[in-house]
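Participant: What follows are several structures.
Values quoted throughout were computed directly from the atomic coordinates according to the rules given, and no laboratory measurement underlies them. Here the structure is a predicted model, which is why all the values come from computation and not from measurement. Cβ atoms are built from the backbone, for glycine too; each structure is taken alone.
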Structure I
Amino acid sequence: MSYSDAFLRKILKRMKRVAIVGISDNPVRASYFVARYLSLRGIELVPVNPKLAGQSLFGAKVVGSIAEIEGSVDMIDIFRRSDAVPAIVDEALEHLPDLQTVWMQIGVENAEAAATAEAKGIDVVQNRCPKIEYQRLFGELRMGGFATGVISSKL
């Protein structure tokens, strides 16, 4: 899948409250360090994992399902197998009226779920990581020695 930098930048700039579906409490798991990164950028997180429900991660109470989320969420970031995505998207569309973006992590793709969300006017990104894209588009990867092509005065 190909996404323009402008499209990804628009999504990343507008995300304020993100549900991390399939979050782990294990610091070496991608869902943990992506959530940590987003929280350090000032994004409010809603951790979603039935096995961790009731616990706290990054200052937020973990909920067991999308249906349990209180308040609005503008993006869901899915860390689940591709075959689990349609049910997740259906639940999100039913319970999150302010949803603007369905983001599927690296290795996660589901054309059926993407089409369902897009038919409702929801932006969809598949097989990408918001942490990597944020760092690439806003000049943070240079700290790791990557040439991003982004000129920045940040140190």
Structure II
Amino acid sequence: MNIAYFLLPKHSVAYLYDDCTFRQGLEKMRHHGYTAIPVISRDGKYVGTVSEGDFLWQLLSKDCETLTAYSMKDMERLQVRDILRGNSYPPVRITVTMEELLHSAMNQNFIPVVDDLGNFTGIVTRKDIIRYFAEQKDAAEPLPLRKIV
């Protein structure tokens, strides 16, 4: 099965640019109600995924000893690329198998999809992957035997 069938294209997906401010990132995540959102560069390359936890860890790392709050100026100076912590949402190419997608979906809500040049093309959601495998299972089960009267 080609995963292009399940792909939510880039124009249908909320994402952040890596040079967005901390505040812009939080506002966009809050507006959409997401717990994680893809981050791309201005030239369209997939950079990573930022999560609520990344924002929280950044807030806590400022000054845990005195618990000084971030000011609006602080949130405007800090960029999304500054808070990315590793790549816990590794991207896949469009040629990936459904089984490989299922393996990725065990650890992440969505799977970012990139082209051969690393450009972000969209996402495949965990919900769509689960639906695909559930339909495959249902199709493989034999119909129940009916009593002929």
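Participant: Work out the source of 2.3 here, i.e. which of I, II gives that when distance in nm of label points 7 Å out along Cα→Cβ at positions 57 and 89 is computed.
Facilitator: Value 2.3 for distance in nm of label points 7 Å out along Cα→Cβ at positions 57 and 89 corresponds to I out of I, II.
Participant: Of the structures labelled I, II, which one yields 19.8, 80 when Rg and Dmax of the Cα atoms in Å is computed from its coordinates?
Facilitator: Checking each candidate, the match is II.
Participant: A value of 19 was computed for relative contact order in percent (Cα under 8 Å, 6 or more apart); which of I, II is the source structure?
Facilitator: I
Participant: Let me ask something else about it. Say we calculate FRET efficiency 1/(1 + (r/R0)^6) of positions 17 and 97 (r between Cβ atoms, R0 = 25 Å, to 0.05) for every structure; which of I, II gives the highest result?
Facilitator: Between I, II, the highest calculated value is found for I.
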